[in-house]
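In structure tokens below, several structures.
A short reminder: the numbers here are calculations on the coordinates, not readings from a lab. Quick caveat: nothing in here was measured; it's all calculated off a predicted structure. Cβ atoms are built from the backbone, for glycine too; each structure is taken alone.
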Structure P
Amino acid sequence: MVFKLKDGLKVRRENVTRDIVERKGVITAKNIHLKKFPIDTPVTIFNASIDVEGDELLVYGRIVLGYFTYASAVAEFRIPLNDVLNGFEAGHYTANICLYPNNKYDLWGVEDPRVYRIDGKKVMTYCGRTVHYFDPSVRVERTLPVTAVYMNGKWVKLCAFRVPEEFRGFVISDKDSFLVEMDKCYLFHRLHMKDENFYLVKSIVTCNIFERTEIGDISVNDTQTVLEPAKYEEKLGWNTPPIKVDGEYLLLLHAVDAETKAYRVFAMLMDEKSNVTAVSPCYIMEPRECYEIYGDRPFTVFPCGAIMVDDTILISYGASDSAVGFGTIDLSELMDILEKGRLE
């Protein structure tokens, strides 16, 4: 099937999967011990992002301590990188709660972190459940993208991103977000609007967030839809911050199936001006292991982290909201698929 982008270019996508992700291992809550916290083990851990320091993989997992409000935080722990690349049996890991709810932008949860680098700084953007999340009388801006930067040995929250004031009354939630420095600074995010549609968008950020000294909100500008869902998809969302490959930006995205509600993953390439140059004509990952099919949110694979190691992409993903999974993708195999999806 052929779908048009907003700029008139055409993208060809089919409702088929060629799963090219080699599963490497799984970590669950029983493997995690929280440092300096009265509750030793979380109820669950999932939707983790990753970073590398030397020969160690830093894992930033979304944890939940209880199911009453499902309020999330982010816990950091380390694994030898080679263990993950070669496949591993999970051991026991001491984790530090590095980000947790503490302001009006994330009072009811710090969710789905994306960790990446901008100008040498380690940055995290996450979905903040705002103070209005459980208020039935306020169905506006229930979640917002929040960005923090790692400095002086700790994460410092800098800002929450919002659409311009005249449009905020139409936003139910905003999530699946991260910043990208291209020709401009862009916020990639996914809007849920009061027309009950979901929009995969990018916006321009004009201010330097790293000059901020305390958390506050920032308005984004020039919000544009990047890709619309196919007829067989309920919604699309961004997954991993981009990896630079031969002058282009490689991103992973997810699509929720309109009938089964399953999460599946596909890929996209962009140029330096954030123009889409290719979209994988098939999905490249779907739930297939029992822990990806059965859990708190069945039929879900949800990547939040991706890094390059030689010619391999290492991803971290949430499996059914009940585990952290790791997998590898052969870069050449993925690029071959994307070449078949070059825009017409």
Structure Q
Amino acid sequence: MKSPKVRVAVIGASGYTGQELLRLLVMHPQVDLVAVTSRQEAGRALTSVFPRLAGAPSVEGLSFIDPEIEAIVATGAEAAFLALPHGVAAEFAVPLLERGLRLIDLSADFRLRDAEVYAEFYGHAHPAPDLLTRAVYGLPEFYRETLAAADLVASPGCYPTSILVPLVPLVRKGLVKPGGIAVSSLSGVSGAGKKAETSLLFAEVNESLRAYGAPKHRHLSEIEQELSIAADEKVTISFVPHLMPVTAGILTTIFCEAAGDLETLSASIKAAYAEVYADSPFVRIRGEGGFADTKHVVRTNFVDVGWVVDRRTGRLILSSAEDNLGKGAGSQAIQSFNVMFGLPETAGLLQF
């Protein structure tokens, strides 16, 4: 006998992440999509804004509504995805939690444990600091057990996912030195969101690569938080993100100093990944010499990881690839949702 479907709302559903969430949720076998909100699109049929979804039985007759708390609650939603800007998501999280909904927040509002760090990186006081200790960081590969009982999940940023998945197991095992880590990441343009800026115009982005956000990109805050937890000491890294002329995908290269014997390092890395990711269906280890490639992960929830040992310099070079709208945002949020509601972790997400 099938379990009843979970009634779900998507709040802030008109952006790129919201669109990816909707694309996946309408195909999810255990989801009943009961509400989608957007101030800009309120009153319009979902399929008129996103014609791709036309023909999906689960959205027939569904229209955008204004993001009003009582209207959302009136739909009977049991869970809500908050696809909203940082600072705005908390405004919805507080009243919706009070009304008993379980939330998956895709903004940065609840990723950090320290309100002062949030203020440092995001430029304003945290809007709901009392909830920071209640939120669970939504990387299922590391927090699966606590996610199962969570009512507030902070889904990680796209860059942090691409960095933490390859690096955390090695930091935990002491296979790399936590000092001196440097990261270079390249992201598709959709990572900047659905905003009109000259720097994001096709003519500005096409046939060009450029760095931005260095030396203190906002995602550094959660990356360093999670690495410090893994290392059991404060970790500070160098991180340089780049914009690349594709719609979606993140490619990350991590440079770190190896700890211990270089000759046995690769075998130790393989063993560490096998131990940590044995029950993680969306982490694909490509092995030594297996450089990750965005074309193999875009439109999926997979993150691919490979590495090489640089014996000349004593460094380890890690490589990862993911979809910034998928494992870096929408599909990862659904992965956490699956864990929260006792569903198969892969439900609605096995796309290749």
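Out of P, Q, which has the highest value for distance in nm of label points 7 Å out along Cα→Cβ at positions 44 and 180?
Details: P: 2.9; Q: 5.4.
Sorting by distance in nm of label points 7 Å out along Cα→Cβ at positions 44 and 180 in descending order puts Q first.
For which of P, Q does Cα extents along the principal axes in Å, calculated from the coordinates, equal 62, 49, 41?
Working: P: 56, 49, 40; Q: 62, 49, 41.
It was calculated from structure Q.
Given a computed value of 13.8 for mean count of other Cβ atoms within 10 Å over residues 84-91, which structure among P, Q does it belong to?
Details: P: 13.8; Q: 18.8.
The correct label is P.
Can you rank P, Q by FRET efficiency 1/(1 + (r/R0)^6) of positions 164 and 244 (r between Cβ atoms, R0 = 30 Å, to 0.05) and just name the one with the largest value?
Details: P: 0.50; Q: 0.90.
Top value of FRET efficiency 1/(1 + (r/R0)^6) of positions 164 and 244 (r between Cβ atoms, R0 = 30 Å, to 0.05) goes to structure Q.
Comparing mean count of other Cβ atoms within 10 Å over residues 196-203 across P, Q, which structure shows the greatest value? Mind dumping the intermediate values first?
Working: P: 18.1; Q: 9.4.
By mean count of other Cβ atoms within 10 Å over residues 196-203, the leading structure of P, Q is P.
Upon calculation of distance in nm of label points 7 Å out along Cα→Cβ at positions 140 and 260 from the atomic coordinates, which of the structures P, Q produces 4.0? Please report the intermediate quantities before stating the final value.
Numbers: P: 4.0; Q: 2.9.
Structure of origin is P.
Work out the source of -8500 here, i.e. which of P, Q gives that when helix-only ellipticity at 222 nm (-39500 (n - 2.57) for each DSSP H run of 4 or more, over all residues; to 500) is computed. Walk me through the intermediate numbers first.
Details: P: -1500; Q: -8500.
Derived from Q, not from the others.
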